[in-house]
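Readers should treat all values here as calculations from the given coordinates under stated rules, not as data from a laboratory. Remember, it's a predicted structure, so these values are computed and weren't measured experimentally. Cβ atoms are built from the backbone, for glycine too; each structure is taken alone.
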Structure I
Amino acid sequence: MTTTTRTIQVEHVIIRSTKSFADVRAKLEQSLPQLNPEITSLIASGDTRRLRDELEAGPELAIFLFRDHGSLLRITGNARKAVQYEIGNPLTASRMTRQQLAAGLYAPLRVVLYEDQEGGSVFEYDRPSSLFGQFGDQQVNEVAHGLDVALERALSHATSSAGSYDGQFASPATPSIKGEH
């Protein structure tokens, strides 16, 4: 057995808002759909053509899972409002893991939303390009930089007063994280 270690530098992002936890959580969950359960069935069935079609037609980012971390604090008698999300896109993840399987360690991405002491809300996450950059792979880095933009837009949208959008966070200047290069 061989074990190797290395230290990497990770850029941690904090987005603060005066909007309530409940409002930000609701807006995020309205903006980013839950991952379509049919995707899991298509992966299991091996129907790759239909799977690819579904993923390409789907949203740029989706919520894979969420965990109520605030409720865990009930054991200390101090419940808080805090939710951890796994956010990403299976097609995007496959674009990275086909180059570097270890990239699966960070896909989907983890984001925490919690209520601060003043009643506002806070998102925290590690910038995708700083996590995936450790692999030194240009194709993975390109996808990771697209994730930087898409995730920041999604979270900033949830904390903003802006209205609805089309579920796609890429602008004309920023290609979709799902597309092939």
Structure II
Amino acid sequence: MADSTPSGSELVRTPDRLLTSATLAALRDVPDFPKPGIQFKDITPILGDRDLFRRVTREMAAPFGADGITHVAAIESRGFILGAPVAQHLDAGFVPLRKAGKLPHRTRRVEYALEYGTDALEAHVDACGSGTRVLLVDDVLATGGTAAAACALIEALGATVVGCSFLLVIDALAGATRLHGRRLAAIASC
């Protein structure tokens, strides 16, 4: 099912209602983590269920199966856990997008604004370049700032971002508005 978002992006939600229900049921809400006022969405129960984990990663890849994806880029750290099996489902390489100073080779960096300050993501300069077609994967699309920065970083390397795939979208935070014109897919939303 596709939803048109205010940003002009198209968010495709999995048509598998049973998978959506199982995903939402398995998520664990942790109040006031990592700081007061935050309702953290813990995905570890999904990761611990081998069948659900496999189904989720297969479905995160499915909307992009015919798009010639050459690389899956994923955001540290929960994105790595989902991104690597998504890359395998798509027969693609894997690109880790890390916090500043965590990669051993020469990197390219993009800084982005947080509610209180700034943060940065880095990728190896040779991770993906001209002619590569990249799918961005992360666990949760919240405000969209990190995902937008990740897309900018991938494009700064010369690659094309084909789309973004998320386990969960938090609708009230309107993160899709930060990903204007991007093709988005999600297993579930809340």
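Computing relative contact order in percent (Cα under 8 Å, 6 or more apart) across structures I, II gives 25 for structure II. Between structures I, II, the greatest calculated value of distance in nm of label points 7 Å out along Cα→Cβ at positions 14 and 86 is seen in I.
Taking distance in nm of label points 7 Å out along Cα→Cβ at positions 142 and 158 as the criterion, the top-ranked structure out of I, II is II, with the highest value. Comparing mean count of other Cβ atoms within 10 Å over residues 102-109 across structures I, II, the highest figure comes from I. Of the structures labelled I, II, which one yields 18.1 when mean count of other Cβ atoms within 10 Å over residues 54-61 is computed from its coordinates? Here the read-out was taken from I. Quick one: log10 I(q)/I(0) by the Debye sum over Cα atoms at q = 0.14, 0.15 Å⁻¹ came out at -0.82, -0.93 when computed from one of I, II, so which one is it? Working through the options, I get structure I. Out of I, II, choose the structure whose coordinates give helix-only ellipticity at 222 nm (-39500 (n - 2.57) for each DSSP H run of 4 or more, over all residues; to 500) equal to -7500 when calculated. Clearly, the read-out refers to II.
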